[in-house]
Every structure is written in structure tokens, then in C-alpha cells.
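Every number in this text was worked out from the coordinates using simple rules, so none of it is lab data. Predicted model, so just to flag it, every value in this text is computed and none were measured. Cβ atoms are built from the backbone, for glycine too; each structure is taken alone.
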Structure I
Amino acid sequence: MTSFHDEEYLKMVDYVLKNGTRKPNRTGVDTIGVFSYQMRFDLRDGTIPLLTTKKVHVKSIIHELLWMMSGSSNIKYLNDNGVKIWNEWADENGDLGPVYGSQWRHWPVFDMVESDNGDWYFMHGQPIDQIAILVDKLKNNPLDRRLIVSAWNVAELPIMKLPPCHYAFQFYARPLSSHERLFPLTQTNYIPPDATAEDVERVLDQDNIPKYELSVMLNQRSCDMGLGVPFNIVQYSFLLRLFCEVANMYPGEFIWNGGDTHVYVNHVDALREQLTRKPFPSPSFKFARKIEVIDDFKYEDFVIEDYNSHPAIKMEVAV
């Protein structure tokens, strides 16, 4: 079955334009928006929700994801790779404060320590690496209901150049039946028709066939439908695939939850044009090599196949 992931996105744009309320905001450019919207993307067929009704700059999406996964909050890596999307917010040294990846990999910890004279004071403890914890849980306790990573550190919001728009994500691992484990396999994984259920399970385990399907849900407080969301839905689909790869799981769904879901008024005409375009089939995605360590992924490992799209549509970012 051919996937057309654009349809889910275009349906949301149309809904916001028809039902949204106009509001002012800090940027000086009004928005038309609604509160709360959900999109669901079925990624079981290996596709990703990379929009085809306009050309999307995939290079920026991949490099930004790798940058966040590294734990960096300085834009040097992005600029070195031709990605300028954070330049408007960075200070003269390229720093953004403790945003996204900094919270993912280095959530600060303060320990109470007693001095020799009996006084108590705070000192920096070992930062929390939420990504490493998540990988460990997916491998050793995949049915845990606390598979969550958050970038919303209330204590550090004042020193972030921009508080996180996509502020938390949660994973959900679903155990697969033997039939579901077999379904994605080719005929090279032959099992005799008279094999017992125990035989099937043994062969599947010997060949290290995934036992779980992994889905991810993203929560986003502020959702720029024209520019930000088309990046976010692809980026977190890539993120899901990263964790599927290192945890040996099949991809399931990507679920996007939007809070303040809006269109900037200077994007309305561009989005109306996009709504008139007929989607192409969504492209497929794979990794160029087998990777088992979450920090080993490189830009060259991301392989997108059969991406056909309409031309890009120019929209100005509101800072």
C-alpha cells in the first residue's frame, strides 16, 4: 500500500485556516491558530512523512537532529555544515543556552553537600544523560511506561535563547506475535510449513529478528505549521528509526501532538497554494549500514529513496 503522508499534514493546515482564531504574539506577526491537534503517521512500511507538496531541505533536518543528539547548544556544527536555521537566536559566540540537546544529554544535577563546619551548600553533580538512559531501558525494560525524554527544564528556561517548542517525547514498545515478527521478512528467512510455534520462535530469536514494535509520541507546545512542523515530523520520524536501529525493533507509529497550532498570517497565501498541489507517494528511508551505538550515526548514514516533490515554497521565519 502506497503511503501519502502529506494528506495528514494538509488536512491539519486546512483545519487551522478554516477554524483558527487570529492572535498577536511576541514576534509582531499575527497567527491564525487552534489549541490541540493530533497527527498520526504509520511508518511500518519504511516510509517517512517528508512532504512532497513542497520540497523540504532534508540536509538541515538531519544535521539538526545529529546536533541535538550530540548534546551541543552551540551552532558551530550547524554552520560548518551549511545549516543556518538557528543563527537568528544565537549570541555572538554561537551559543543558544541550554536548549534541546543540552537537556537531552546533560540535564543538570545539583547535590546538597555538608561542609566541615556543618553548613550545607549546593554543588554540581553528574549531569543526567536522558538518551543513554532511554537506550538502556529500550534494551533491558522495553515495556516500561517511563520511556520519556524532556527538554522542558523550568529552572533553565530564562537562560535559553528560545524555549523548546517540541519539548518532550515518549516511546511505546509493543510486543509482536510470531506472525508479526515474520511478516516483514523476505523468503530468504525460510521456516518449514510444519514448524511448531516453538520452532518458529527459536529461528526468529537465532536470527535476531525484532520482538517489539516501537512508536514515538512528540509533544509540541508551539507549532509553526508553515516552517517548523514540516521539519519536526520528519526529524522525529528519523529519531524513531535511530532508536529502532540500536534497540533492534521495528518502527511503528509517529504521533504528533500540537498545543498552540498556528499559521503565521504572512504564510497563508503560500499554504493555500500548497493545499492545491497533489501529493506524490511518500519516500522511503533506510540506514546505509548497521549501527548499534546511538552516538555513531553520521549524516552519510541517512538514505532517502524515491523522494519526488513539487518546488519549494518561500516563507519568512518570524523571530
Structure II
Amino acid sequence: MAQDGRAAPRPRRGRAPRAGAVLVWLNGRFLPARDARVSALDRGLLHGDGVYDTWRTYGGLPFATAAHLRRLAGAARALGLPAPGPARGWERRARLLVARAGLADAAVRLTVTRGVAGEGLAPERRARPTLLLSARQLPAHLEPRRREGIPVVLLPFPRDAGAPWGGLKLVGHPSAVVGRVTASRRGAAEGLYVTAAGEVTEATSANVFLVERGALVTPPRASGILPGVTRALVIALARRAGLRVREERIAAPRLRRAREIFLTASTIEILPVVRIDGRAVGPGRPGPVTRRLQSAYAAHVAAVLRRTR
């Protein structure tokens, strides 16, 4: 019996798990990813009919799982999907998954699809949802990027899901895929969405902040952005540190004039932006406000993890 109370998978004869095999948790079972099976008629595959959320672990310990599960439950509710269940259970499964996979600092993703419920747009019946928990090692370049900053580009299109859908992490997100490919081809690490009105809203997988006269400015939730868990935490930490925070719409030229820009997301934490469309942001290196918030964020994470060990 697996430690999360579900039956453990029986190894198949002649196919012992090989060292370094990618592991997943699928519908109650831990198993090698190569052995995981999802129906060809799963609505997540046919229609992108599903939601997901991603959080991270530090030394194998999940961080902010409850906040991510609250957001995931809200997204599931918006699509009429069943809630994924208590955060405590998913935190336990995440710990087990990264431990069995031999990971420490990892990104953990929970995907929920409607399962097999007919091939038309409207589900034909209630079905058992597909639940997939996966984990991946964070890239080695993340730490150098947090120290030195990254280049970004402005994308010639907005995010494909505006309000109210922009606030949901939907399984299908073509603008993020195309946006990241576009940024990479232009020699950048990230792309920022620009609306038809010329407003910057967010990055393909992160929220965006700029620093003006010592104050933080970030697009409001009303603009259809994803309400990032890390975004909310950074706003709280900034205000606790005495920094002013304004949530307002940001025209693209403001970013080019900003002294500091940074991105936030659970896996990258606080990531400085040092070039935008090939031009230096401020002096072309991470600024003092960004550094101050990075230190505050690291201290907060360390304090939380000490209480959860």
C-alpha cells in the first residue's frame, strides 16, 4: 500500500524501474512516466478541458501548496470540474514523488482534466477526472539568472485568454508556447504580452513588476492576468518592508523607462530583468529594490520551511 493510502502499482515483469526514470503520480498510483497511460479520448487531450497548477519544493519540502490548491480549486470550479481535494494530501504526495524521484529543488505540477466524457464540445456524461502529479528538476541556469538577470522581449500579441479566463491556468495555452518560442528566437529568456491597446500585462509564465521612484507597479488583476501566488506574496513582503505598491495598467513605453523590472513566479521566485528588446533596463544589472525583495523572499521561505519540517 502506498503511503498516501492508495494501492501501490505492481512492477511489470521484465521492466524493473531503471535508475533515473521519470516518475509520476497518476490517478492514485506512483509509476514511471513511460508506463503512465491516459485515454486517447481524454478531454484534456481533445479539447484542453482541464486545469493545472505548479508549485515548488526546497530540499524536498513543498512550499505554498495550500495557496496553489486554492487557486486550482477555483479554476476547476469555473470549468465545472470536481475539486482536487485537500491540500494536505497533495503536499504529502508531492513530498513522496520528489523523494522517490531523487529530487530536491523541483517544480511540481498537478493537472486535472475532465477525463473521458464524450468527444463533442459539451461533455456527454459525468466522468472520473484524470489526476496527474509530475515533478521536474529546476534548471541549473536558474540561480545564475536570479543573480545576473535576464533579457526579455515585448511580444506582438496578448495572452490568448482574457478576463475572466485569463485568471485560470488552463491546460491549453498556445500564446504561452508561441510566446516563449518567439522570445527564444530573439535571444531572450522570456516574452511579455502586449495588448492591442499597447499595455503590458504579464510574461508567458510569470507576473511582471517595475520600479518607479522606489515604488512597485504591477498590472491589476482586472486586466485579466493570472493572479500569481508569488505575486501576492511579493506585494505583501514589499508593503511589510515599507515599500509602496500600485496596481495599475502599464503602457509598454513605461517599461523602457523603468529603472528596475522583475518577474515573479513560484519556480523562479523573483527574477530580475536587465534588458528589454535589446536595451538595458536602468544600469543593465539587478537593482537595489529587486535585491532587497529577493532577500526578503528568501528569508520568508526559510522561516516557513523551518516550521514545516
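Structures I, II were compared on mean count of other Cβ atoms within 10 Å over residues 151-158, and the highest value belongs to II.
Looking at structures I, II, which one was distance in nm of label points 7 Å out along Cα→Cβ at positions 71 and 279 calculated from, given that it came out as 3.1? Matching structure: II. When relative contact order in percent (Cα under 8 Å, 6 or more apart) is worked out for each of I, II, structure I gives the greatest result. If percent of Cα pairs over 18 Å apart, for residues 175-238 alone is computed to be 53, which of I, II is the source? The correct label is I.
Across the set I, II, Rg/Rh (Cα atoms, Kirkwood Rh) reaches its highest value in structure I.
Which one of I, II has distance in nm of label points 7 Å out along Cα→Cβ at positions 103 and 127, as calculated from the coordinates, equal to 2.6? Computed on structure II.
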